[in-house]
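Taken together, the values in this text are just the output of simple stated rules run on the coordinates, not laboratory data. Being a predicted model, the structure only gives us computed values, none of them experimental. Cβ atoms are built from the backbone, for glycine too; each structure is taken alone.
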Structure P
């Protein structure tokens, strides 16, 4: 295994907040950073020595990035295969192109998990309106999802009848769709795995997560999980990362159903919103860990240093262009604010997050939720 030492250049496909935070970690470790993103005002531009403005299907631009970099990683899996392969011919791409290709399409991803024996909920892959209607009839209440993209609740439709299934298929583009049976959930959780090229792994403790309208609202660590469940979740996540040959990070989203089944929901071969609390709650943040993994450095400790929580800040808090009430929010003890440097706010857009540590995860969560409440409502607080 080759080691890429500080002073080298790391390329990042994607310049959103995850690319920005990865780049900040890389800079702290002494690496130069270059980024490719279609948005000329992407958040990572502020920390990159060079930003290539190009689409994620532009193989020539991806090759241009790769020529200047000692290793390339990514912050978004929706990179066209020709662009991934263009990078691979010139410099190491971590994670490898085949893993990204498998994960970026929900149907390919679910089929891969099924084939390799990992537990998933009932689903059907369909390609016509009639197939979609039949799938909903067979599965019952379901969620229809577009196979590509569709982050944060987009590209999804909840359906209960065959007729609704037909309408969902049309709304999602009248093409390939995955129909997933609606599950009665007890807990949403995720596990983050870091893996080097030589197979050395570090598995973070599970994060317990809460979504609103398909968008992550908050996450805590540790969650109130029994030790056998915690260990089982970590074992499943590690086995997936090893089977897929991941080099870098793999976030494994899981569901615990009310009847006790632990099922894999989705995979992400990159840093993950649910582990932003690793910056405060663990010895090594997910962003530094990614840099260590793709460069072949010793992986950092994933030991918990304090119970921690994060709460997402959406563009809805920026009412009619006004700034949220940051001063009031930061008066809450042990709360930190992280803004992503996005040029404009809009409803539903992730603009930043609040984090906190405390004696318990529940107390940390209470702090970030109170801080977020204060951001939205000015109150008489002494600061």
Structure Q
């Protein structure tokens, strides 16, 4: 019996690798109790292009390349990109969250009017200067809403205010001060590069569903800051469109990562691809599933959105395409998801820790709680 274990992280409690190992430990216990010696496990921890993606790729035959960069408040930090094997030796992955992630800032410093994506751009620049021309960019989980202006500056784009003075390291609140730009150094740097943005949101850059309105409040912006960021995004997009001759502010996905998606599409002709699908391909999870007897996936909280582009839903759909049953183990779940919605998504069964274990116990010992849930479930399944 071949079982593929491919969960996302259980946010705030377990990394994807820890969750996969806990599920595997439960299956091993059940196999010992039932005398099953034919159970073989393949662990494929997953991510969707947000926090943790770099660790997953490094654990799947990638190689860390440490670099110096800056956090979202322009403090120096040690970051990295990951060199990915692809036959050419020229593909690398960069994760925004590992450099300018929201989780890296204390709550008191979370204000997207004051944060910049410059540090992420610095990592991208180091990868390009090292000879990598195929860039996979995981953009989820940032602390920024600067329309990628900081990243563009790190890549060589020069910005000027109305008096012709340089605007360096622009943050979200600086966008209204930018009245002109010179992207030629950026174009020279990236001329031979191809960018793929891992993105599972379809929000535009501006408007009621834009980066400022939807995502900035999650990053610490109050109503005044949201208004400032929205005005800045509209102004900056207009300045850019006038300079480069095209306007992607309304394109689906342009609002990803506070506008980093828009910046990469506008200046680097980036393609947007599903984060979960790309990670499944890059890690070989899709290939492993095709030869499995059963697939187990999971995440911290399973809800309707999980069925549309998130890791658990995507892994289940891959299993469904190959006619393989998939089970979801999660910390908690949305209770009014109709059962009839699960089967078409490829989910044979859904189990939550909080349905079986008191929530305080599950949070206090998440790995052991998940292992117990897995052991109880497979103690039954392996005897059928």
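I have 13.2 for Kirkwood radius over Cα pairs in Å, for residues 287-374 alone, calculated from one of the structures P, Q. Which structure is it?
The read-out was computed on structure Q.
Among the shown structures P, Q, from which was the value 17.1 of mean count of other Cβ atoms within 10 Å over residues 207-214 calculated? Please report the intermediate quantities before stating the final value.
On the way: P: 17.1; Q: 20.6.
Working through the options, I get structure P.
Going by relative contact order in percent (Cα under 8 Å, 6 or more apart), which of structures P, Q comes out largest?
Once relative contact order in percent (Cα under 8 Å, 6 or more apart) is tallied for P, Q, the winner is Q.
Please compute FRET efficiency 1/(1 + (r/R0)^6) of positions 103 and 343 (r between Cβ atoms, R0 = 25 Å, to 0.05) for structures P, Q and give me the label with the greatest value. Spell out each step's value before the answer.
On the way: P: 0.30; Q: 0.10.
Once FRET efficiency 1/(1 + (r/R0)^6) of positions 103 and 343 (r between Cβ atoms, R0 = 25 Å, to 0.05) is tallied for P, Q, the winner is P.
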